[in-house]
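Below you'll find a set of structures to go through.
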Structure 1
Amino acid sequence: MALSPTEFEEAKALLQALLRVDTSNPPGNERAAAELIQSALAQDQIQPVWLEPAPGRVNLVSRLAGDGSAPPLLLSCHLDTVPAHPARWTHPPFSGEERDGFIWGRGAIDMKGFAVMALTVFRRLRRSGRQLKRDVIFAAVADEERECEFGSAFLVREHPDLVRAEYCINEVGGFSIDLHGTRCYLIQVAERGLARLRIRVPGPPGHGAKPCPDGSVARAAVVLKRLAEARLPHHWNEPAARFLEGLIRLSRPIEGAVLSALRHPGLGHFLLHHLVPPGEKRLALQSILSNTVNPTVIRAGETINVVPSEVIIEVDGRVVPGSSAAELVAETRAIIGPEPEIELIHEEAPTVFSPDTAVFAEMKRTLQELDPGAEVLPYPIFGVTDSRNYAKLGTICYGFYPLPLPPGIQFSSLFHGDDERIPVEGFGFGIEALERLVLRLAT
């Protein structure tokens, strides 16, 4: 089912139209984007279920029925994006411009690009009239960039049968990295858990005109510095181990020896910070081997001439597989000392999906057919996605957003970053790869 030039231009035009709709979250307001997708589905006589748990927070779910000989397959995307700062962009973030071989815009990578890939495959499957052995579900959801409360969490809680599936294909995986000239695709198989903390730092109040070296703000500065410099202990876990095994196999001898040393139960933590140079690689390895704590919100006084009696620090804590929120709290306590109060305000366990399935094997086969010589590795991500909610229904979820990236372009720099853009050639590759996979799984 080769994509015709006309169909590819239509897919590009739909992506550009979606990128021109500002769905920055907050506030989200995915309605206009959902209307575009609803209109595209209507061209193929597909009527989606429209669910709007709050004004403007729209979820669309569509289904192509199979004969029931296999459980459903879910293709999931989210329509909201993180905010953008236009002054920092080369091209306006809500322009959808095609320049220099890329389509530019907030959401091009995360994740309106995949939304159009999946929608294109879904519509072409409908047009083909093929007999399906399993239902294929297309879900475009709201609110992934915040707490999923109006999106996948709402669907799983209130309408589970609409999205219940054996397997889900989702985001943050399938993109390529360059390993010494070898293109390597990373398929997401695990997500860290959440442990959101609120730390209260007390101190004597006073007049702003009088020095207060032991006030709550001064004490909070010490706490913040300790959190920023924290190196939490390693928690060796299966997803990280399998990813590192692949990296070691594909690395040069010295680099491979360094990565191998990270597996040492007593010295791995020390070696990471002394053998791996500072930068993105060290941070990425730290994020899959250790829990992390990142102060993100600070609240203190209300008037400029009063030293506040308390500073509140909210911390985004992330938990690797094999650890727990309670363990992260204990690690945080060891860092900041006995006095500040630590409150665990939200927790979600890590999510792990086995790469030892027929579906993972088909993803690997598909990528290597379309890109001979490429390698494929299972990959744990440092963030979270809608997959953690679908997993509550027993769904096995993979991040498979097939996207070969040009040399010098790093996925991490595009994801939530300035100048977010998707390579046009990679976008076409992704549609072909995703369609080939879906046909193999559903027909």
Structure 2
Amino acid sequence: MKEFLEFVKSNNLSLEDEKLSEKLDSLLPSMKDEFNFPITKDIVDDINKADSSILDKPVIYFTGNSLGLQPKEVEKQLVNSYLADWRKYAVEGHVQGSHPFLHIDEEIQESLAKIVGAKKNEVCPMNSLSTNIHVLMANFYKPTSDRHKIIIEYGAFPSDLYVTESQIKNHGFEPETSLIKIKPRDGEYTLNTQDIVDTIKQHGNSVAVVLLSGIQYFTGQFFDMKTITQAGHEVGAVVGWDLAHAAGNVVMQLHDWQVDFASWCSYKYLNSGPGAIAGVFVHSKHTESYDSKTDKRLRGWFGNCLANRFQKEKEFYAEEGALGFRMSNPSVADCTALRASLSVFEKAGGVSKLSAKSKVLTGYLEYLLTHKLKTTDIDIITPKDTNQRGTQLSLYIKGIKAAELKKNLLNNGVICDVRDPDVIRVAPVPLYNTFTDCFMFINILNKEM
């Protein structure tokens, strides 16, 4: 909570001021007016147990790590751009209108590049996260009898586990011998960076791919991507990242860190809607040249260069950069929603500015949990080091089942999510959450615990 305490001191605020949260909100305002919030009466678990005074009020929404809120700009652009152009131009909308369908994904590349720290041609919106990891692994996982192992974290989200298991099996190997899972030390929840590096060195020349989460979904730990990527490269491995919980949450420099590939979804911190189009990153060093005889990527018609894309019996020649990994034409509705959401990021000043605010906002929540919470039945399992986390704090709950606590919170107008049996995840998102949200949340916790 270092950044929070420093911010309080530098602005001559008092930790004991009853109006501290309001003053913090005036100094670091949110953009909550840009978003649609659920109303409490629509989400309560039991309306008979709910506080009647808050039923018509917006909820306190701490679940942007699972599904981001809907930006008002999304509905506006879907109606006025996507639906209007489809209605007006039909098939000619591919080349006419304010946002021609044929190039709808290319419009977003520059904004996406800013989100993950990449060059414009290194990123592309396409497919869904698990599909993209399969597509990328098909190109980058090239096992041999000597180098066939994949390293992931123990307890990785099922998408990464299933993708790596099936990739290994499809190449004639077995997960029991080819899949290495790095576990936390006994009694700990998070992984030690040195343990990850040591595991990579231990398996050395047998490692084909290192595939980790940028931010671990359960604990909220932000891995040292630069150090781990370098360690993987030192043993000759390819290093990829699942950035589902990192994109739009923390500052990254994928190009400068020499990351080989990455993918992310856009429905969490990028606020583009349930199941919305995902994104990929492929470092430019892998796409500087193209040889159809040696290239092993999975080929799709929309990854073909535009000159050949609509021609019969034309040889596949990959589009430049990440665009060459596309399978098919992207959903125009999804790209419109993503473009609208990214415009809100731009309006807020970008990821760097939001991340700086996040360290103060989540630091304030951490301070409240450690100094103002009356119960000792809650422990924070997310790293205290703000450079090892994003917005999310994962809370280990004792004395009550996490699922039961979630119901009680819903009846008090608070939405967070549960990882059974004993963890709730709380993510104050700097775009739309406030310091007052955190203050009210602690008061509700004190009542319910």
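Coordinate-derived values only; no laboratory data. Fair warning: this is a prediction, and the values are worked out from it, not measured in the lab. Cβ atoms are built from the backbone, for glycine too; each structure is taken alone.
Structure notes:
- Source structure (of 1, 2) for mean count of other Cβ atoms within 10 Å over residues 255-262, computed value 16.6: 1
- Computed over structures 1, 2, mean projected area of the Cα convex hull in nm², for residues 55-166 alone reaches its largest value in 2.
- Comparison across structures 1, 2 (criterion: FRET efficiency 1/(1 + (r/R0)^6) of positions 95 and 311 (r between Cβ atoms, R0 = 30 Å, to 0.05)) gives the highest value for 2.
- Origin of the value 0.70, where FRET efficiency 1/(1 + (r/R0)^6) of positions 119 and 183 (r between Cβ atoms, R0 = 41 Å, to 0.05) was derived from one of 1, 2: 2
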